[in-house]
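Computed from the coordinates by the stated procedures, all read-outs in this text should not be read as laboratory data. Quick caveat, the model's predicted, so the values are computed rather than measured.
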Structure 1
Amino acid sequence: MADQFDVSLEDGDLLVEVELTTNLIIAASASDERLAPDEIDRILGISRPN
């Protein structure tokens, strides 16, 4: 019988989201101006069709 309280507290999707958000915060903090949408997309790994 499985222990109902033996659950993993690690969420892979959440960890990826936190990493992306952290990278965006660091880039915004290091910039003297607002980040351009293309720069934000690059940081988040989003590619736009040409």
Structure 2
Amino acid sequence: MPGLQSGGALLVAPAGSLDGEIDIRPAAHICFASRASWDERLEEIPRMDGLPG
């Protein structure tokens, strides 16, 4: 769900909640030093167009 941040100065809409195509790409991987342990070489794992099974 979209929500306000920074005392109402910023509206954040999660990309998964959008119906149309997104015209921008990420510009940075922020907080990289404190990323989750599984956030390594994600481009190497299998990709699926739908749910497994």
Can you say which of 1, 2 returns 4, 17, 19, 16, 12, 9, 6, 6, 6, 4, 2, 0 when P(r) over Cα pairs in 5 Å bins from 0, in percent is computed? 1
The value -17500 for helix-only ellipticity at 222 nm (-39500 (n - 2.57) for each DSSP H run of 4 or more, over all residues; to 500), derived from one of 1, 2, belongs to structure 1
